[in-house]
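Here, each number is a calculation from the coordinates, and none is a lab measurement. This structure is a prediction, so every number in the text was calculated from the model and none was measured. Cβ atoms are built from the backbone, for glycine too; each structure is taken alone.
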Structure 1
């Protein structure tokens with residue numbers, strides 16, 4: 001059995017409507033990947049559940065703890081799947097994650113949302 005997982009990166013911050021839409025799309029993409037045999041870790045899903053349920057994270061704590069944790073998870077992954085939702089090019093988190101991948105020779109796979117959700121063939125390169 002192959003070990004490892006893919007790190008699913010996506011933009012998140014924005015208006016409340018943008019955050020809700022991006023979170024929903026990320027959940028659907030993660031479920032689709034898992035159903036198609038692609039083991040996936042999503043910091044957006046993981047971290048938002050922790051932050052929203054505990055409800056007491058400051059902006060400083062998020063910066064201090066969440067990105068370093070995400071980079072640790074990225075380092076252990078087989079590669080980064082970039083979910084190119086609106087705003088991904090301007091996302092400070094994604095830019096940091098892509099730079100980390102370049103510096104650590106971690107492969108990056110870019111997918112538009114519709115391509116990922118409808119393109120079973122394109123997922124073959126991840127299996």
Structure 2
């Protein structure tokens with residue numbers, strides 16, 4: 001983030017966009033533990049790190065926006081993607097908490113949500 005400040009002078013917008021679903025995901029009773037932790041690391045921890053180091057720069061700039069990607073499956077579920085759904089649920093909860101916390105610093109924290117996508121076709125290509 002020091003490079004961002006040096007090169008651009010300030011940070012006003014942070015966009016956290018991560019998709020961590022793979023065909024290794026599955027039903028909670030069958031999926032390997034390591035896949036669950038991989039999803040949490042890719043989706044949740046990466047958003048955490050981006051926000052942890054980006055938000056202070058946005059605060060220094062006097063405010064701005066943190067935009068995070070989530071998925072509709074947080075509300076609807078998606079068969080065979082239990083780890084990914086859990087990770088995106090954690091992302092949604094963190095977004096809500098950060099929105100309350102950083103509003104007083106004139107930082108808008110929100111989510112953009114995309115529809116469920118059948119990755120079987122994309123992965124088969």
Structure 3
């Protein structure tokens with residue numbers, strides 16, 4: 001029972017970190033948008049976006065990383081940024097009423113920023 005509680009807590013922490021990272025990215029980058037008429041609508045959009053992005057990263061991203069392993073090795077891991085940008089674009093495609101990305105270049109820049117913010121938040125939470 002304690003193991004399942006730990007998994008739930010880790011999932012919730014990752015969800016919150018992902019949501020905060022997406023919020024910071026949407027706030028800083030003009031090409032990434034949390035859609036909503038009011039602040040509450042935008043907050044709900046960010047929470048849903050964080051959840052969907054987290055689920056895609058947990059389920060689909062490992063498969064894509066495996067399938068693109070040669071490209072990742074040749075680029076010394078830089079192709080992982082492209083994979084992250086695809087996950088952000090896919091999230092925007094799945095949630096057109098809540099989250100949008102203007103083009104792939106914004107998704108690529110967003111992937112970098114989300115990675116940086118997530119790394120900082122995880123380091124703070126571990127420390």
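Thinking only about mean count of other Cβ atoms within 10 Å over residues 66-73, which of 1, 2, 3 has the largest value? List each step's numbers first, then the result.
Values: 1: 15.1; 2: 20.2; 3: 12.1.
Checked 1, 2, 3; max of mean count of other Cβ atoms within 10 Å over residues 66-73 sits with 2.
Between structures 1, 2, 3, the greatest calculated value of distance in nm of label points 7 Å out along Cα→Cβ at positions 58 and 74 is seen in 3. Please state which of the structures 1, 2, 3 yields 45, 44, 26 when Cα extents along the principal axes in Å is computed from it. Going through each structure in turn, the value belongs to 3.
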